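Just so it is clear, none of the values below were taken in a lab; they were calculated from the coordinates. Note that the structure is a prediction, hence the values are computed from the model and not measured.
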Structure I
Amino acid sequence: MQTYGLRRGWGKKIEGGNLRSLVESSFGSAQEADGKVVTSFGALAKLTTWTDGKSLFVDTVMNREVAEDVARNTISAYNRFLEQATGYATKERAKRAQAKGKGKA
């Protein structure tokens, strides 16, 4: 499971059914179960995501036996989803993770 910090005020944008709508726009269909949004797409055999208003939690199960182009498309869609859900681009998320690893965040 991965935990991603949300940009200030971003939690309100993905509360309620908005997170499900975002998942559906990024990956196609999605279902809700126990307050979590569940979907599958390309190399993602199962993606489960939820929020507490301050962080985005994402649990993934990967299918490693997919074609290379499917894997690339999956990574691209996943990164777009994270950017829309957290408010941070890939480079910003990487910098925040590094700073957190060093104890600065």
Structure II
Amino acid sequence: MPRINTPDQNTLPPTHEDFHWIFNPGDNARFADFTELTRDISAGVCSSLQILYTSELVREMNLDAEAGQQSAPAIGKTDAANLLRLSMAATRLLRAACDEHIAWFNRRHQP
């Protein structure tokens, strides 16, 4: 049976690089990671809330729609609840990161 060179045995380095919003020279700044985290979390929460809002709006409009003229919401009630919980968890994560930075500032600038 011939030997097969599996991906784990391949000596070529992977081409994947972590994604970053901030490029040189700012990528090494003290709060670059925090700024990127804030941007990603706020974009995700905003998108989630838009989906929740439009889905709820469609449900309300369907109450007044004629039979056969109703539209399907983008997501169901269960997925809406999951998105809401995800948004709450994401904002808690962002608040915790902020608290760490506030504590750092307060320790650094004590009289």
Structure III
Amino acid sequence: MGGSKQIKTAKLGIVIQLTSVSRRGADGRTWMVHDVERNRGFKVDLLSRAMEETPRGEKLKTPWTEDDVEGAIGVAVERFLTSSPDVAAGPLYDVQVTSQDFYDYAKLKG
């Protein structure tokens, strides 16, 4: 298990704690993410291909930095929360980071 870091999500300003978790194989990475203020938990997966794909209509941007990875995690959690209004404290929700999350974060940070 890796270290933890607290960040605010780019759009909604939710304080989340990211804890890197070891993952088998070279196909991606996993984090345990905790919404500090509302005590909601997420298992966030990032497959390697999400960092390599370019969504339709976007211009290719590479390489992604660790800051971009953390920002994309925040965007993915925000996307999940806004599309799932009944998220409650207690259960651990599965969230997947997509290539669009990277591009959305890049637009938000300007």
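Observations on the model:
- Structure from which -9500 was derived, helix-only ellipticity at 222 nm (-39500 (n - 2.57) for each DSSP H run of 4 or more, over all residues; to 500), options I, II, III: III
- Given 1.06 for Cα Rg over 2.2 N^0.38 Å, calculated: source structure among I, II, III: I
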